[in-house]
1. Out of P, Q, which has the highest value for volume of the Cα convex hull per residue in Å³, for residues 37-84 alone?
2. Compare Kirkwood radius over Cα pairs in Å, for residues 53-116 alone across structures P, Q and report the one with the greatest value.
3. Can you rank P, Q by distance in nm of label points 7 Å out along Cα→Cβ at positions 77 and 141 and just name the one with the largest value?
4. Quick check for you: by relative contact order in percent (Cα under 8 Å, 6 or more apart), which of P, Q is greatest?
5. From P, Q, which structure was log10 I(q)/I(0) by the Debye sum over Cα atoms at q = 0.09, 0.11, 0.17 Å⁻¹ = -0.33, -0.49, -1.04 calculated on?
6. Could you tell me which structure in P, Q was used to calculate distance in nm of label points 7 Å out along Cα→Cβ at positions 45 and 109 as 2.2?
Structure P
Amino acid sequence: MQLQPNPANHCFGCGGANSRGMKLLFEQDDAAQRIRGTFKLGSEYQGGAGFVHGGIVATLLDEVMAKVNRFQGDHAVTAMLNVEYLKPVPVGGEIVVEGWEVEREGRSRVREAEIRNTSGAVLARGKARFVEVDRARLQSDIAAARQAAEKLTAGKS
């Protein structure tokens, strides 16, 4: 199943409402319990000459691991992200990004992901711990943060 960018979501990686975002498109493989995406990243994502910026590499790994939430209907957020940069990811080269779950305990979910080139060589590897959160509490916290920010902004006018 294709996971299209949500047109109401402002997420930099996968949202469709962010005009400056990546609008990443993934595939959900229910049989293998894996999320995959195939991408060619342009020079706007470049770090060193001809290579994708390390922060963008981390974004790709984080996004694919976050999408693994879909298999269990979790609402989990990244608590820790570790990235191994094994080989440079070339700008304009086709890459495959794949993520899966390796452990679940309580509210904690451990996920792994890889970025490979078309020959199958692993260019980067990620491991992350996600923590399941209560949606209602999260929305309440977000609303409180927005109100506090609005008060600060109003006070500066």
Structure Q
Amino acid sequence: MNTLASSDAPALPAPATSATPAEVVDEFLRLVMIPDPQSASRFTAPDIRIRFTGNREMQSPGDTSAFNAKRYAWVKKKIERTEVVAGGTPDETVVYSLGTLYGAWPDGTAFEGNRYVDRYVVRRGLIAQMDVWNDSAEWLLVRAGLAVL
């Protein structure tokens, strides 16, 4: 299992044809979880399409970091596996990152085991599309007494 933190995995150079789509996604995630959205942006296409939980459209890794800063005191991903499949065109690859989130809610209460699935479309070595799903909204409903697990 891989836990993203600033000390994990050596940094990759800027995207190049030698980096696999999975390596591009893994390095992007490592940087975004620091958080260092500016460095993470090196791995995204200029016209990236991001849809975050709740179908929120975002324009850049900085938007996702700002959203996470409001939802969590801090959050990291524990990657359980990365899956790579063919994309819709010869120059696209779809990469799935699956695992759990751990961290703390804004009030400091720790959590772990919050499932996530991220889907990335990597085109010509850069992330062109990012879709993010996780259980945080359900967990927040339980904390508010509006749902049960």
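1. Q
2. Top value of Kirkwood radius over Cα pairs in Å, for residues 53-116 alone, among P, Q, belongs to structure Q.
3. Numbers: P: 0.4; Q: 2.4.
Top value of distance in nm of label points 7 Å out along Cα→Cβ at positions 77 and 141 goes to structure Q.
4. Top value of relative contact order in percent (Cα under 8 Å, 6 or more apart), among P, Q, belongs to structure Q.
5. P
6. Derived from the structure labelled P.
FYI, it's all coordinate maths here, none of it is from the lab. Everything numeric in this text was worked out from a predicted model, so none of it was measured. Cβ atoms are built from the backbone, for glycine too; each structure is taken alone.
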